[in-house]
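Q: Have a look at these structures, which come just after this line.
What follows is calculated from the coordinates using simple rules that are stated; it is not laboratory data. All values derive from a computational prediction rather than experimental measurement. Cβ atoms are built from the backbone, for glycine too; each structure is taken alone.
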Structure 1
Amino acid sequence: MKGIPRSISESAKIDGAGDFTIFIKLILPLSKPVLATIGLFIALNYWNDWFQALMFIDNDQMYPLQYFLYAILSKMDFINAAAAQSGIAVPSMPSESFKLAMTVVATGPIIFLYPFVQKYFVKGITMGAVKG
């Protein structure tokens with residue numbers, strides 16, 4: 001918000017606008033790219049958070065997707081390690097293809113969210129550009 005020129009709010013004050021009007025009609029529309037970027041980063045942080053579920057949730061029905069995928073992957077690694085140590089001939093589990101499928105499932109909602117936020121990124125880039 002500090003990057004918005006003070007002259008914009010000063011000229012609105014001279015025209016008789018109040019602080020609330022200046023914020024709603026001038027400052028907020030100019031800061032939409034910043035707010036969209038911060039909102040996307042916060043959404044990504046919450047979406048990828050599996051550690052909080054590991055610490056606080058005891059009910060299996062309430063686990064988020066990220067923790068569920070983490071638990072499946074760690075169980076697969078444990079089974080592969082236990083089979084290798086015991087010498088039992090177990091066909092190898094498709095861990096690499098599971099990791100790739102897990103990546104697609106985990107990034108799917110973010111890929112669907114990004115086009116809605118992208119217009120604010122483009123607007124923020126072109127707002128500060130020199131026009132020629």
Structure 2
Amino acid sequence: MREVSWLNGLVLESVGDPEDHGQWLFRFERDHVLNLECPWRLTDRGAIVLGRCDHRQQFGLPKPVDAVSDLLHLLKGRLVERTLVSEHGDLRLEFDGGMRLETFTESGGYESWTLRTADGAPIVARGSDGVLE
């Protein structure tokens with residue numbers, strides 16, 4: 001994986017519910033928006049804490065998992081320390097405290113994720129092309 005600086009030093013401010021937007025929207029400081037259309041997971045010291053498919057699942061719990069609230073609880077206010085991207089466009093955000101948001105590019109044709117910054121063109125990840133900046 002190669003390190004990039006797109007989100008380094010920024011703090012997550014909000015997460016949009018995929019039921020409202022059809023995608024997972026992670027809003028960071030300075031109008032940076034990460035739009036995930038691929039599988040993702042949140043890990044802590046190697047253990048999977050939460051994944052895309054967990055949202056709205058009950059798993060025998062008293063109420064269904066609310067991944068939006070859980071993500072905000074676990075990540076809000078945490079600083080992105082490293083941003084890494086693989087040759088296939090998999091993205092890994094390493095937050096202070098050891099949490100990681102990891103994506104998996106599952107298609108050669110569809111966009112896996114896009115990152116829009118306040119001052120630049122979108123950065124797009126697609127399996128067949130890797131990352132297009």
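Q: I have 1.86 for Cα Rg over 2.2 N^0.38 Å, for residues 20-83 alone, calculated from one of the structures 1, 2. Which structure is it?
A: Details: 1: 1.86; 2: 1.19.
Only one of 1, 2 returns 1.86 for Cα Rg over 2.2 N^0.38 Å, for residues 20-83 alone, namely 1.
Q: Among the shown structures 1, 2, from which was the value -2500 of helix-only ellipticity at 222 nm (-39500 (n - 2.57) for each DSSP H run of 4 or more, over all residues; to 500) calculated?
A: The read-out was computed on structure 2.
Q: Out of 1, 2, which structure matches 11.4 when mean count of other Cβ atoms within 10 Å over residues 4-11 is calculated?
A: Values: 1: 11.4; 2: 15.9.
Of the options listed, only 1 reproduces it.
Q: Could I ask something else about it? Given 51, 17, 10 as the derived value for semi-axes √(5λ) of the Cα gyration tensor in Å, which of the supplied structures 1, 2 does it correspond to?
A: It must be structure 1, since only it matches.
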